Structure formats: C-alpha cells, structure tokens
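Below you'll find the structures, each written out as structure tokens.
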Structure 1
C-alpha cells in the first residue's frame, strides 16, 4: 500500500479510521485469503452499512474465502481507500459495485476517472468490473459499455459460481480476456457479459430466502439505522401497484419463515435492537408471531416500510415501546379515485381510521408521502392532498411532515410507457400544494424535480447513448471532471 502523500489523503484515512473504530461485526470475518476483491458501494457509508443487498453479497464473498475489502463513495475522496486496510482502490484488479440508486451511476464514473481507470469496458486491460443491485436490474443498458459482467436481479444463486471461476483463474494469473471467456461458457442465466454479446435470459430470484434471509454483517453508529441489526422478513410483493417496480422487477412475494428468523435472531448480540426489512413488513402472514418473539426476547425493533391498511394496535404499540416516535405512511395521492386507478386500493376512510388508531395509542408525529404528476391526475386530485392532510391534522397529531415527490415512470411497471410530466407543470402543482399545505402548518420536504427528471432519463437510456456519452467524456473532459460537472455534461449530451 502506498503511503498518503497530501492532506486530502490524510483526511480520507482519518475518516475511514473513525468509521472503522465504530464498527461492530455481527457475523462473518475479517478479510483473508490470497484473492483480493474490492467491493464498492457508490454512495455514502451511512447507506452502505444499512443496505441488506450489500451485506448479503459481502457475506457470500467472505464465505467463499475471498479477501474482501469494502469501499464507499465520498465526493471529497481522491484515492478511495479500503475501509478495512486503507489500500487504494486502483491497486485492486477485481472491482465489484453494488448499485442501488440512479444517481450512484455518476459516482461510479467519478471514482474511475479520478483513479484513471478507463470508463469503457473494452478499453480496460488491468481491471475487471462487475456490477449488480437494483439499478442494473432496472436498466442494465446503463452498464453495458462500462462493466465487464452485469448481474440481473438477486445474485445469491449465480454469484458463487462466478466467484469460483475467479478463484481458479486468478490463482494461475489468467488474463482478463480468459476469465471473461470462461464465464461466457457457463450458461449463466442471470448474467450479461457485454464484450461477448451475452445478455441475461432472466432476472435472478432467490427462492430460498424463505429459509435464508439476508441480515446485517456489520453495524455502526454511522449507519442510517444506528447500531441496529437488520434482517429481512420478505422479498418481492403480491400487490399490483401500477407505479411500483418491486413486483415487476424483483419477483413474487416470499415471506421469510418464522423459524428462519428465529435462527438469525439467535445470533444478535445482547442489547442490540432489530430493523425488520421488507417492501411492506406488515404484509408478512405471521407478523403477529414475529412481534411476539421480539417482545419475549425484549428486543426493540423498527420497520423499513408499512402498509396503512395493515396497521394494528399490537404493531403500533411495539414500535412505540421500541422508541419510534414518528410513524411513516404513503397514501400516494389525496384522491381516493386516483389511488384506486394506480392500484393502491386504500380508501380515505381506512387511512383516517388507521391514523386515528396510531394517534390514540401514542404516536404524535406523522410523515406522509405523496406523488405529483401521476397518470390521469387532475387538478382536483392535486387539491385532494391538502384536504386529506387537513382531516388527518384534525385527529390531533403534534406534527405532520409532508413529502411531495414527482411521479417517475419505471421500467417493468404498468406505467413504464407513461410520460413523465414536464418540469413547468410539476413546479406549478407543487407550488399550489406548498401554498395550501402551509395554511395547515405542515412541514414540507421532497425530491428535486430536476433530479427526478434525471432519474427518469437514467432509467430508460439506451446503451448506445451511454456509450456516446462515455466516449465524449473520455475524449474531451478526462482531466476536468467533478461529480456535478459529470451530471451537467450528461444532461447536455442527452437533452
């Protein structure tokens, strides 16, 4: 490992040491083995630590005996050193990226360009780049010109086969082209290999999640869910919300068996609380039994997401006893009719009834998510949001936070062919909503319209457009890029 040479590198190592000293490993082991792998989450440590997909793949790599080093993204980093050994990323030949969010794509480009690693796959000689996660599953074209190997969907079944090939090949110092050819002969159904024109035949679905749920391998006070052991209670979804990508791209509903959850909970260090993770935690058919287990073991818990119509007193009281102060729900729209048309069949009456129950048992703070610009949305639908919020305020909550977010059509959903509403119209609607909601003392938040537009472009862009942009970036701007300038150049290229 080369020693740090300037204040930027010293600050980077200082930050890594602070985070590393705060970590608690819940299972797994420290990096070991002769084959080194860089496992990169192209977003903050806060999100990396709390991402179960990242934790699961990290676990698989460790179990395969690989010397895995974790990396995360920070726009101030120059060398991008390992959290585990402080080794610079460019000293690794095997780079695995776990990509969750659209805008993380720009962070990958920033990392590669800062380290002078070619951003086009067919121009790289010394590094093999593998990508997986939610974003490559939603639109793999984003990675066709950039990556050497792309995993589609859940990687638990085919990743171990790929790792076995790497272990065999790296051991005899086989060149990149030879490794790619070996992988190409394996008939992997959920893997794309762009240089060989191999496209995945299907998206990976891990059926054994019923008995083998993902869970935290490490935690820290710097995580999104601080010092909390995360465990999934289910994957996929049986709901048919027309705007949601989960049922379209991430498989059918698979609730984890209670016996499997018990086995995982047996491994939790005493005194650590749990985070239950699923698209909708209270859709689990035995959620009541899970709550009983947590109560008997005196384990506090939080949840990643809840359906309003599935709220009940037992669940709400359990959350309150665990220290949760704010209840978060997503009515999506203030119009019952529009809610029905987008596939979220929850009436205003049920919303009011369930939130009244939440307030009665002790919740004083509420956060509500709404979308603006939904297909078929009329002005009266938009005006329905402050009307619904006003009725909820009358229940007696001390604080109601409203999150207003532009609707973004997603590939694999019923609305994938719908256009995204133009920026001017969205801005007008949100301005009206802010004015009306401010009269009932609601706090407002929400995603940027421009960033939402950018997400939409990334979700549907083709591999040819991606290649054109990367070639232009490589030729004209190789030495003058920053994270924000990469975004601006991208928008200039595609608009």
Structure 2
C-alpha cells in the first residue's frame, strides 16, 4: 500500500501589481503658445492631419455617444458631473471620437476618458480633441491638462508625445523589503557608523552661537521638561502656549507629554509660565512682546537653528530656550537647554535625566556636524525649492511662502479633497512620515540634508499618484478569473 503524502499541493496564484516605482506623468499646457512650442513634432503632425481632414468638435452631455467609441463601455462613468466636460469629434456627420476631462485640482484637468474608432484613428482625431481642450481652456483658471501616465510602454509613449511638462508619480507603495523610511529627522541607519573627530572646540562654539550658557540634555522632551522644572512651578501649574503654526496640535502634544503635571492652554496670558514655539521653523511673532512681560517664557526652538550674527535671534527672547540637534543633524540623541548651565547634580536630582554617555557622544558627533551647517542649509534650500516647483504644478502653495532661514520642513497648505490627514495617511503607506495640524490643514514634509532631488520626487510622486483618478485601478488577473 502506497503511503500518501502529508502535504497537500495546491496552486497558489499570486497576482503581480506593479506601479510602485517612480515614473513620469505628462502635463499639457493649456496655453496654446506654450503648448505648441513644447509639443513633439509627431503630436503636431497629428493635430494638423485632423485639421486638414476637416474634423469638427462639439460639446455634449450624452454619455451614450462616447460609449460608441470607448473601448469598454462597461468601464465608462455612468453619470457626468457638472464640472466634467465631454467633447465629441465628427468627420462630416460621422462620430469618430470623444474625450471627457475632469478637474482634479484648482489648476489641473485630467484626461479621464478618450476613445476613437477606426475612422478617428485614421485622421488622428484624438490629437485634435486634446488640442481642442487646450484652446477651450486657454485663459481659464486651469493651467494644465494631465494627459496621464502608464506603466505599459506603448501607452506611456503615447502620453509622453503630448507632454509639455513632466512630473514624478507612482501609484502603489513598494513592498515592505524595498520601501524607504523617510522622516522629518535626518537620522538613518548609515549614521550609526561615524568616526570621532576632534575638529572644533564645540562647547565654546555653541556658547558663542547661542550667546548663552547651556546644558546638554538627552532629547527634546527632556530638555523642555527640564526648562519647566527649572522655573520651580507648582504642580498643576497653567502654561500658556503660543505657536507660530499648528498651535492646536502642538498644545495637544504638550498635553500628551507633560499633562500629568501641567495644564496647557493656548494663548492664556494669566498663566504661571508661557511656552513660545517657533514651530516647523516659522518664527512666532509674539515672542518679543511676551518676553517683555513678567511671566517667564520658554522658547521652544526645536525646529529652528540658523540665525545671522548680531540678530535678536530666535532663542534669545525667553528665560530659557530649547534646541533639538536630532532635527537638524543625523544624530539619534541630543538637545540643549540654553539660558543657564546646570551641574550634573541638578540634572540628576531635579531634572532626572542625567546620561553622561549620551552627552559625550552628542559632543563628539557635534564636532563632525556643526561645521557642516552651511552645506546642509544649501541642501535644505534646494529641497524646499524642488517641493515648491512640484506642488505649484497642482496649484498648491507652501504655508510659509518666504522662509527667512534654512527650512526645517516644507510646510504645505493642503486643500480639499487632499486634506493634511488624507495626505499623511497616504504618504505613510510609502514609508514617508510627516507632521500635521488638522485645524489649519497643513502638513510638514521632510526637507533635511539627507535627502536629495530623487527623494523629494519620490515624496511628491507618492502624493501625486492619488490625484490621478485611475490610481486604484488593478487589471483583473485572468488566472484568478478562470479559477
């Protein structure tokens, strides 16, 4: 008798879903002169061919007509929204093509559906329909027609023929083993391998730069907590909170960290102490006036570092100021409390966060990274400008139009339906970690010096994918369909 195997063999069907690598989408300018100057010669030939053949275009609301030239009527939209436009191409009395365009942002239309029959393809009616959209929306609020993107070579080649402005895009997040990890802080795995350099007298340089005595502390939360404890506030003291941006989410973060001991209230002048936060690198305009009053002020300078010599710089207004080196350099640990030097005994007995090993490591790493500030600032500016260039293609603007110092983040003013929380959730699936304030609908995007142009394109491309109405489409697997 033959012994049966204990294993049951069955066919496992794994469907390939790509579109998880960065590629280029195609925008077509809706300014005829700009578009014509940038179009490829092959696209111009198609437009001229249709014009010479006598193709005419009319606007319609009848979806049954475009269904006659759409490759699969079952996938066509069933209703036409008021803001959508349907154009039909005719050769004499014969319907030969159609196109539907849909607004996707304040300045961008999307080539949502487009089809032609054999007669239309013979005279390149689709090229003429695209050009008709350019002429129709010239001098409108729309700047671009998003012709589209495809991960199929022949279709991508077709889209690129009409590209006058490329942009980066990807639809799906890479798999776990190939997904990057990009956060606001520049630390990465590679930063664990560093070589000690006795290059600068770092304590002297820091005291000169911050124009104050200071105390090394392990991290930003403990530096801020130490500043509060240094004020000898009573338990359940009320702390007034002013933040330049994202005040609601910042106040909530303070509650989460220190709410068991202190009570935080936004813009409360009758408080026992005040925290002024220059959040995301933007100066809090009330810092100087609040510091002139009798209530002690702590400046949270976690997100600011650079200033010009001689300026009344951020961090010089309050009784204490807190700075976070991990926001600026590829360091795991390191913050300072500026305004006073506290001996180890105080850090141990009063602040309860003495860590001499970390302090020594932080000082050694600062000798490497502190002299690199100017070079790193240049990279941050380049990243910020690339973000601005890309988001401008969608009509989206930074919340801080003209940063006065090297940017900590690119702070984007989100717009419905792409709200800050929707963007944050989308980007996290791609390994991109951000901060948001939903009350102000702003999102802080990574901008640090460990990022280059390719990283910024990946971040934008991950968001840009969701703007494409077709980004959720997945072709049916014929193997599964037949199983």
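Starting from the value 28.9, 96: which structure in 1, 2 was Rg and Dmax of the Cα atoms in Å calculated from?
Here the read-out was taken from 2.
Looking at structures 1, 2, which one was Rg and Dmax of the Cα atoms in Å, for residues 178-265 alone calculated from, given that it came out as 17.7, 50?
Working: 1: 17.4, 44; 2: 17.7, 50.
It must be structure 2, since only it matches.
Ranked on mean count of other Cβ atoms within 10 Å over residues 42-49, which label among 1, 2 comes first with the largest value?
Largest value of mean count of other Cβ atoms within 10 Å over residues 42-49: 1.
Where does the value 131 come from, among 1, 2, when volume of the Cα convex hull per residue in Å³, for residues 314-465 alone is the thing being computed?
Computed on structure 1.
Determine which structure produced the value 1.27 for Rg/Rh (Cα atoms, Kirkwood Rh), for residues 82-249 alone, calculated from the coordinates; the candidates are 1, 2.
2
Could you tell me which structure in 1, 2 was used to calculate helix-only ellipticity at 222 nm (-39500 (n - 2.57) for each DSSP H run of 4 or more, over all residues; to 500) as -9000?
The read-out comes from structure 2.
Suppose Cα Rg over 2.2 N^0.38 Å, for residues 106-369 alone works out to 1.48; of 1, 2, which structure was it derived from?
Label of the source structure: 2.
Once relative contact order in percent (Cα under 8 Å, 6 or more apart) is calculated for every structure in 1, 2, which label goes with the largest value?
Going through 1, 2 one by one, relative contact order in percent (Cα under 8 Å, 6 or more apart) peaks for structure 2.
Bear in mind that the values in this text are calculations on the coordinates, not laboratory data. Here the structure is a predicted model, which means the values were calculated and not measured. Cβ atoms are built from the backbone, for glycine too; each structure is taken alone.
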